[in-house]
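Each value in this text was obtained by applying a stated rule to the coordinates, not by laboratory testing. Quick caveat: nothing in here was measured; it's all calculated off a predicted structure. Cβ atoms are built from the backbone, for glycine too; each structure is taken alone.
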Structure P
Amino acid sequence: MTTTLPGQTGLTPAHPWTDPSLPVDERVEALLARLSLEEKVAQLSSTWDDIEADGPEVAPGSNHFGRVGDLDQVARHGLGQLTRPYGTLPRPALEHARLLAERQRQVMAQSRFGIPAMAHDECLTGFTAYGATIYPTSLAMAATFDPALIRRVGAAIGTDMAEAGVHQGLAPVVDVIRDYRWGRCEETYGEDPYLVGEMGEAYVNGLQSAGVFATLKHFAGYSASMGGRNHAPVGIGRRELYDVILPPFERVVAAGVGSVMNSYAEIDGEAPAASRWLLTEVLREQWGFEGTVVSDYWSLPFLVNAHRVAADLPDAGALALRAGLDVELPDQRGFGDALVEAVREGRATEADVDRAVRRVLRQKVALGLLDADWDPEPPALRAGELDLDKPASRQLAHAVAQSSAVLLSNDGGLPLPATGRIALIGPCADDVRTMFGCYSFPNHVLADRDDLGNGVEAAPLREALAAELPGVEWEFAPGCPIRDEDASGIPAAVEASHRADLTVLVVGDKAGMFGVGTSGEGCDVEDLRLPGVQEELVEAVLAGGKPVVLVVNSGRPYAVGRFAAGTAAMVQVFLPGEEGGRAVAELLSGAANFSGKLPVQIPNSPAGQPYTYLHPPLGDRQSWLSNLDPTPAFPFGHGLSYTTFSVDGLRLDREQVPTDGEFEVFVRVRNTGAVRGAETVQLYFTDPVAQVTRPVRALLAFTKVELEPGEETIVRFAVHTDRFAFTGVEGHRIVEPGEILLHAGSSSGDTPNEAVLRLTGGQRNL
C-alpha cells in the first residue's frame, strides 16, 4: 500500500527515512544523502512567523534577513524549527493548535521529502502559552528542596506541550547565581551547583518523560556577568568555571538532556556561540553530549554587532557552525541563505553542515516526525480539546507554591489570628501579576495589556486572605507603587497600621523583561534595596510600633535582613505562580505549615555584592582587614516551621575511604514540636587543607522528610568521593587525600553535628 506524504510524490514506507523499524542512523543517512545544500541548511534554520519585527539590527548593508512570518520564503527548502507557536500571541489554545497544523502542512509541502519542523516554546514557569498553568519560578522550585516534586512539574509541563504539538522546551536554566543583582536570578535554581544540578536533572527527566526535549540554558557563565548586568562580559577564571558553573550542565548532560543553548555573555573575550572549546571540546568530547546545540535568540547577529568577532552574517554562521552550534533560533540570520553563501565561498564546509543536520534529523526521527504516518495535527487538535490549566496541574502548582515559601523568622506574629483587625499593606498584596515570573505569559507577552487578563484564574493575596480568614476585619492600603518614586501613599498606610491589631506588609517585585519589571531578563539592579520607595514604606510601618508580618515576594534576595529585629515574623516567597495567593494565605493562617528553605542567602547590606555562601575563608568577615561585614541575615538553606526539629546523631559507616570510593552518612531527625511538619536535613562538607582555596562550606546532600509530632527517623546519604573533586593547581579535576569535615543540620549556618572522614590513597585525576 502506497502512502503519500504532503510534499512527496509516490514515497512509500520502503524509503528508509520513513521506516521506523530501521536503525536511526540508517534512516538519517538515507535522507541526508538526498538533500541539497539548501535543504540541509534549512534543517538548521527556524522562523518566528507570528511576528513581523526584524529583531536586533545586524551589520549595515546586510541583506540576509528574510521576511519573518513569510513561510513561502523562509521555508522554501523546508525548515528545522517553528519558533514559539503558542508563546507569542494570546489566542485560545485550540486555535494555536489549528494554526500550528497549518504551518506544518505548509512546511512539509514545500519540502521535497515532506520533512516537518520541530516546534519549540518557552517553559520556565510552565508552558508559556495563553491560559496555561503558571507555576512558581525556578528559584521557588529550588526552595522546595524536593526534586521529586519538581520532576512532577516537568512531566506536567511536558504533557501539556506534547498534547499541543510542541517538541522542544527552552528550559531549564541551570546557571548558578553568582551576583544577586542579576535580573535573571528568578530563572535559576539558586547559588549552589549541587542543588542546581539536582533540580535541573529532576525537571529535565520530567519534561523528557513526556516526549519533549529539554534545553539547558545558558552554556556557560552567563550568571557571572560583571556587575550583575545582563549580557555583560564574564571575567571568571577556569577554576570557578569548572568547579561552580559547569557541574550542573555536566550532570544534566549525563542524564540525557536533548539540547543545550549557548550563553550570550562572553568568557575571557570568547563568545560562547562561536566557541569550539565550549561547544565541542567540553560539551561533546569531554562530556559525550549527543543532542543539538541551539542558539539563544539572535546570538549569531550578536557575533557581528556585539562581540565583533564576525565581519558579516555569513561569517557569523560559519563561525558558529564550525564551533559546534547546530540550530539557529529564532529565525534565519547567520544560517539560512547566509550559511549557504558561507559554504559556497569556502568559509565553512558541507561536512560541517552534514554534522549538524545529522543531529537534527536524529531528533526528528526520535520524535516520529519522519515516520510515514506522522500526523501534522497536534494530538489535542485531533481530540478537539486542549486544556492547558488542568485541575491536577493547578494542584501541583499549589503544592510547589506552598512547599517553597520560607519562614525566615517568627516572634509570635504567625499564624495570623482568625479574628480582630489586620491591616494589609504593600504594592504586592493586591496585584496578582506580582506572583508570576518574567517568563509567564502575562508578564512576558501581556506586560502592557492588562485588559487581556491573565488567561488563568488566580487570586491576589488580598483576596485569598479575605477568603481564608473571613472573621478578620481587613483594611487594605497599597502604600506605594512597586517601582515608581511615589511616597504619597505611605502616610495612609501608616494610619491603617495604627488602627490595626497587626499588619501584614507585602513588598517585592513585579517581573518583566528588559527594564519593564523589577525582576527578570534585563531587569538588573544597582544594589539590593527594595524597588522604588518600598524601603521607606517598610521603615515607616515598622516605626509605628505595631506588630508587623513582613512578606517579601521577589525574584531575587533583597537586603531585608536588617528589618528582622523590628518584625513579628518574616516570610520570603519567590514569585509563587497562579496558586501563590491561596498557598501563602493558607501558610499565614496556619492551615498549612512552612517547609521551604533558602536556595540563596538573604543579605543584611544592600551593597557588598557579589557574595555567595560558596566563598573561601577570605570571604568571611575579617574585621581586622576590612570594616565591611558580608555575613548574611539568613544563610543558605535556612527556613523555619510552625514546629521544631532536632537533627543529631551524625555517624559514618566508615572513618576512612579511598579517593575513589563511597561511604554512607546517617543522621537522625526528630519532630520536637506539636504539629506535623517537614524538615530538610542538609549535609555539608569542608576541605580544611587543599592545594587551592576551597569554600568554607559546600552542600554535599540533602533530603526532605515529613514527620508527625514526636516522630523521628534516620536519614541515609550515600556519597561518592567524586563529590569532593576540585580543579587543582595544574588545572585538572582531582580528588586528593586528606581530612574532610562533614556537618549536618537544618541550614548552612545551623550544623551542630560534625564528623571527620579521611580520604586515603594517592591523588586521583578525574
Structure Q
Amino acid sequence: MEFKNKLENFIYGEALADGIKTSIAIVIPPIVAGYFGELYTGVTMSLGAVLAHMTDTPGPFKERRNFLWLSVLFIFIISFLTKTINHLEYVLGLFLIVIVFCSNMLAVWGQRASALGMVIMMSMVMNMNDLRDDLSALQIASYITAGAIWYSIFSLAISTFRPYRMAQQNLADTMIHVSEYIRIKASMFDKDSNYDDIIKKLIDEHVIINEKQSLVRELVFSNKRLVKDQTPIGRSIVFIYSDLIDIFENITATQYDYKKIREEYGDTKAMRKIYNMMNKLAHELKMIAYHINSNKKPKSPTFDFEVELKKIDDAIKELYDEGKKPIVLTKIYINIKQVIYKIDFIHKFFYDDSFSEKKKNPLDHAQNFQPTVNYSPYKMRDHFNIKSSIFRHALRATIVMLAGYAITFIVPTSYHSYWILMTTVVILKPGFSVTKKRNYQRLKGTISGGIIGLLIVLFIHDQGIRFTLMLFFMLLAYTFIRQRYSVGTFYLTAYVLIAFSFYSKIDTITIIEERFMDTIIGGFMAFISCYLIFPTWEKNNMNEYIQKALIADYEFIFLVFKRLADNEVSTTDYKIARKDLFIAMANINSVFQRVISEPKDKQKNADELNSFTIFNQSFVSYSVGLVKIIKKNNSVILTSEHIRLITKILQLLLQNINMYGNYKTENLLKTIIFDEHPVTMEEMTTDDLKNDAELIKNLLEYLYEIVSDFSKVGQVFVENNSKDTESKIEEKKITV
C-alpha cells in the first residue's frame, strides 16, 4: 500500500507533470516538421522550447507569463545577433563578454531574473556553431523563437485550464516534508536514538520545508483567482495550507528539555506511546498529501486517534499513580491533541462543503504575504562594486567563459565545441559549494548516461525501439533535472546521444568522446575558477546572516512577550513575524550546509556557526513553546520573576545584534505594558496557574541561557575576525 501511494504520488506530482509538458513541447515540432521532410527545422524549433523551459519554474502565473514572453524576445535577439557575427571571431568574443556579464548581473532581481540570464547565455552559446550554415541568421533565429513561442503558449494554456494544480502539487509536497519532520521529531522520544543526529536532521529538513512553504505561499497568495474563489477546492487549498503551517508550528514548539525527559522517562510506556503516536501522525499527513496530489478525497483517518490518545493519557496517569509528576508529558499530550485537531479539520474540508473552521480566514491578510520584487534599476547600480557577491560572480563567469571560448579553438574534437561553454554556464554558480556539488553531479550523470546511450545506439538498431527509448529518457530527464540533477543529467545525456543518432552525420562514439571531454574541461574550469577568480566564501557573509537571524528572533519574541503580558497583538503581525523567523532560521541553516562543503582552510568560524545554528533552532522552539501556552490559556499571569527574565532576554538580544555590525537597534525598541503589581508564585490560587507559571519561568530561563550562548558565540566571532584583520595588516606591512 505504501509503495502504491508513493507511485501514485510520483505519477500525479509536479515533477512528472513538468517532464510530460516539456517533453511534449520539445518532441512535437520535430515530428510535425519531419512529416513534411523538414526534420532539421523541427529540431531547431525544439531548441527554442528547451530555452523557454528554463524560465518556466513553479511560481505565480503572472510572473511566469511575463518572464516567458521576455525570454521569447531575448531568444530571438540573441540568436539572431550570434548567428550574424558567428564568423567574426573577435567580435563574437567581445559579444560573449557583454552577454555573460550582463546576464549574471540580472541575479540582483531574484531567482526568476537569474533564470532569464541563463536563457540569454544559453541562447548565445547554443548558436555559436555552424551546424546550419545553409540557413540565414534570420531564419535560424525565427525557427528557435517559434519553438519558444510554442512552448510558452502550451505551458500557459495548461496553467489557465488547471489554475489550482500547481498549488495542489506543491502543497502536497510541503505536507510530505512536514510529515518527515514529525517522523524525525518522534525520534526524540526514543531513548536509544542519537540526540545530536536528530537535531542535524531537523535542521536539514527545516531548510527544505522553508523553501517549499515559500513557494506555496507565493502560489496561494499571488493567485487572484484562488484568493477570490469560493469553491470547495479553492477554499480547501487556502485553509489546508494555513492549518499545515499551524501543525508545523505545533511540532516545532518545545516547552521542555528533551535530554532531561529522555533521562527521566526514557523507559516508560508513556514515552513509547508518544513515539508511536507521532509516527502515526507523520504517516497520516503523508497519506493526506498523497490524496491531495492525486486530486482525490482522502479516506477517513488511517488510525483511530481518540483510542491512541486514550492510551497516552492512561500511560501518563500510571506515572502519576506511581508518585511521579510528568507535567511535561501532559503538555506534550496536549500539543499532540492540537495537531490531531488540525488534521481532523483537514479531513473535514474534503467531505463537508459547508464546513468552516472557526478561525480568521487566512485570505483576510493575503496582501501582507504576496511576494514583491523590486525591479528598480537602482538595485543593479547598488551592486556595481567588488564587495557584491553577484558582481564578483559576474566578473568570474565572464573571465571563465572567455577562457573557454579561447579553448574551443584548441580542442582537437571541437565539432560541438560550444558544449564546453554550455557545461561552464550550467555548472558555474556564485558559491563554491554549489559549483562543487553541481560539477560532481554533472560528471556522474554524463559518464553513466553516455555509457547507456552508447550501448543503446550500438546494439539496438530498430529505429522504432530507439525512438521510444529516446522519448522515455527525455521524459525522465525533464522530470528529474530540477529536483535531482545527477539523475536528470544521466537521462539527458542518454537522450541527446540517441537523438544525435537520428540526424547527425558524426558517429556516436565521436560524439560521446566530445561530450565527455567538454564536460571535463568545462567542469574543471568552473570548479577551479571559484577558488582562484574573485572567490566568494561563506565566511564573508556569516555576520550578515547571523545578524538577520537575531533580528528575526527579536521581532518574534517581542510579539510573544507582548502577548504574554496581555497586550494586543494582531494576527497579521504575528504571522509575518513567524514567517520571517522561519525564513531567517532556514537561511542560517543553509549557510552552515554550504560552509562545511567548502575547503577546510576556508571554513573560518564553522564550529561557532554550527553552535549558533543549534542554539537558534532551540531558541525558535522554546519561543513557539510560549505561544502554545498563550493559545491554550488566552491569557496568563506574569510574576515579577517573569518580567525580570523578559527584560534581560530582550536587552541581551539587542546587544547580540550589534556584535555583528552596526545596526540601529532603536528601530526594534517598542513598549510592553506590564501589570503594575505582578503577583508572586505563592499568590497563585490554583495548581493549574502555578504549573503554567512554572513552565513559563522554565521556558524563559531556557531562552535566557540560549541568548547568553549567543553572546559567547558572538565574542568568539569578534575575536577571530579581529585576529584575521590584524594578520592581514601584518602581511601588508611585511609586503611593503
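Figure out for me which of the structures P, Q the number 33 belongs to, where percent of Cα pairs over 41 Å apart was derived from the coordinates. Derived from the structure labelled P.
A value of 7.2 for distance in nm of label points 7 Å out along Cα→Cβ at positions 29 and 533, calculated from one of P, Q, originates in structure P. Once FRET efficiency 1/(1 + (r/R0)^6) of positions 349 and 485 (r between Cβ atoms, R0 = 41 Å, to 0.05) is computed for every structure in P, Q, the highest value turns out to be that of Q.
Work out the source of -7500 here, i.e. which of P, Q gives that when helix-only ellipticity at 222 nm (-39500 (n - 2.57) for each DSSP H run of 4 or more, over all residues; to 500) is computed. The read-out was computed on structure P.
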